[in-house]
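Please treat every number below as a calculation from the coordinates, not as lab data. Just so it is clear, the structure is predicted and the values come from calculations on it, not from any experiment. Cβ atoms are built from the backbone, for glycine too; each structure is taken alone.
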Structure P
Amino acid sequence: MNTQSRLPWLTITRGDSPLILSMPHTGVDIPRDIEYGLASPWLARKDADWWINLLYDFAPTMGATVIRTGISRTVIDCNRDPSGVSLYPGQATTELCPTTTFDGEPLYRPGFEPQGAELTMRRTTFFDPYHAAIAAAIARLRSKHNKLVLYDCHSIRSQIPRLFEGTLPNFNIGTNNGATCSPALTAAIEAACDETGFTRVTNGRFRGGYTTRHYGRPTEGVHAVQMELACRGYMREPFSAAQGEWPTPYDEQVAGPMRTVLTHVLKACIRFAA
């Protein structure tokens, strides 16, 4: 296992097991020239997948390769289709370079919304290198294994009325309705989740983003799955995500039960691929 990257915002921890973890939304870094045009630096970081990198920090000990960007999703969302095609037609979502929060709050001061050359620059600077790292990891591990699992790590607040009704289950497994991985892998992950007191749904509101859909090619030995966690499962989630109240600090004791389940989930992924 070793960690390397020529880009300061991109962390690549290389392992040799047939498992890749991608973390496109854990970053909070925003270049100064972009932050200047924001309505609020806090709002620009509000929708990060808080503490996911800490929640899965055991993964390298299992031989997993972990690819993580430190750049905020407000700068560019590495889990959106760069063509601009919506992943969820007819439902509220955010763009490749978001202009609002999940709650619909404007991210930019009037006149500073990214467009044209700015969008192109962000894609070539951040989006393309991040996905080049994923593609390189897949190629490297496919030379060692007949099949592998790409596991896309996410989390979101449990209640966001603009995006979904009610309260989200603890575990939200996405395989684009079975297109991105073998049914056997889905069943193994479901079983690991269902042995606990946590709630679970497969291909509910979140069926997998760009990463899962783009790389998931089961017939070619690449099985991709997205795991969207409701934040209340591993952190103290307040009723209102107001400034000063959100995010709450990472607490290992609170996160412990979910970390245990996630350990079983990743072991199931490795067993499936091996």
Structure Q
Amino acid sequence: MRSGLIQMSNPLNDAGASVEDVRDAMLKKHLPMIEEAGRKGVQILCLQEIFNGPYFCPSQDARWCDIAEAVPGPTVEVMQKIAKKHEMVIIVPVYEREMAGVYYNTAAVIDADGTYLGKYRKNHIPQTSGFWEKYFFKPGNLGYPTFQTRYAKIGVYICYDRHFPEGARLLGLNGAEIVYNPSATVKGLSQYLWKLEQPAHAVANGYFMGCINRVGTEAPWNIGKFYGTSYFVDPRGNFLATGSEDEDELVIADLDLDMIEEVRRTWQFYRDRRPDTYGDMTEQLP
């Protein structure tokens, strides 16, 4: 099964640009690369976190709420047509408006015939210097769903979620064969963890992961350089394809889904789990 990831910089890196101009520029820039993925036979494509906007969370400026939209909504409808055209599953991360004042960091999943299958809402929301996400996003309330697409059963985990192994395990328990993590993360402490945590999730849960990060810097916040390095990793922790740190890029890998069965027959983590001993994990301890 052939899968792809798109890492992208903001083409309208202008502190004075309107919300609408940035949104439209990001969508317009992505479209040729999405079409390229279709021509190259990509069967499942994932875009980066809030792909049609900048990473606006260094601010606490409510005008960025104007980029939010219903899911499904206008952007999902555009992607449904492309998905059907290329018979390509597309994961579409956007800023979701549920109702006035209630917003989520969301990824829609569209099947290869253009059918909207559902959505994942980011569960773990950071609140730290430069990443004021609790100002913009309500924590997800849909759990850890998986989606049976034409080509594979997939799950989504978004950016900061990757630091929490509990959700990664639940995606595996819910049947995920591939988990996609669309992200927006800059150089610093997280870069060391970028190639550590997610291969560990893949090994611990016996599934593939596709991990996407944007590139470049974004005005006016300039909180650091988004370091790209999008990659695929297999259930053994092997890197199958890796993007650059600074280029707009379509990263493609061929995933042998039969490996999941082979690996899980060797490492019997699901058989040997002891959920009867894990009760304390569900308690809100100090």
Structure R
Amino acid sequence: MIPQEIADSLIDFFSRTQDVSIDILKASSLSGGCINHVHRLQTSIGDFCIKYNLRDRFPEMFTSEADGLALLKSAGEIHIPGVFCTGEAGSFAYILLEFIDQGRKSPFFMQDFGRSLARLHRHTAGYFGHDMDNYMGSLPQSNTKHTDWNSFFVEERLKKQISQASGYFSSSDLTAFERLYSRLDELLPFEPPAMLHGDLWGGNYMVAPDGKACLIDPAAYYGHREVDIAMTTLFGGFDEHFYVSYQEEYPLEKGWQDRLDIFKLYPLLIHLNLFGSGYLGSIISIIRRF
């Protein structure tokens, strides 16, 4: 069962905001809760998904997750779980979400997924970044706004992770990073800010009851759309139909496959800081190549 403090807070929430009394019947653990506790919450008024953790462990994590889900949902291009509330109860923080029953992939699942992501990426803003900082995995992610992508990528993504991982890099490695920064204007094509999921690996989508993709656990902001594409290839890649359909809907600039390693640097640095030196070789190989 979930902690009693959270149960009491949820009962109070529905009583105050919905004028409904609920009984919490059962909480069953769900897969994928490597950072937070995640449960299917069965109640007298229906099923929910609840995620919780100690509130001081990852400050504002659930508030920023709710913000990211709301941003992606506002585009109306792909299924996103609804958020009922976030809150704090005793020593815990939590987020209460729409429970999504796992469906079976439609025959054209990946084609539809690719087109939906492409349409999401057409939603834009006047800046790179976001109004709120959030998390990439369990590490804080700065979304301070910039007017150009390359300065955002260097200052808010690469340098912040490198500063945490400084013990792993030699002075020549750091010089190679500086050379890469100076070449980004020639290496990366101009793209308008795109609404990004931000952490789009295979564990952060599921199959909704209608057989189409549903995105979960975002690290959302406005950025270069090849960020999301690079993330899909980091751990084996999505089905080829995904990329073909994306290209048909919103073609990427020529040479995009060759640029993906540049965008992989940020998640590889995250993994280096979280899990250690097993990711160091890949990072050094990329910076030396570019």
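Computed over structures P, Q, R, mean projected area of the Cα convex hull in nm², for residues 79-174 alone reaches its largest value in R. Which one of P, Q, R has FRET efficiency 1/(1 + (r/R0)^6) of positions 111 and 183 (r between Cβ atoms, R0 = 41 Å, to 0.05), as calculated from the coordinates, equal to 0.25? Label of the originating structure: P.
Cα extents along the principal axes in Å, for residues 207-262 alone computed as 36, 24, 22: which structure among P, Q, R? Traced to structure R.
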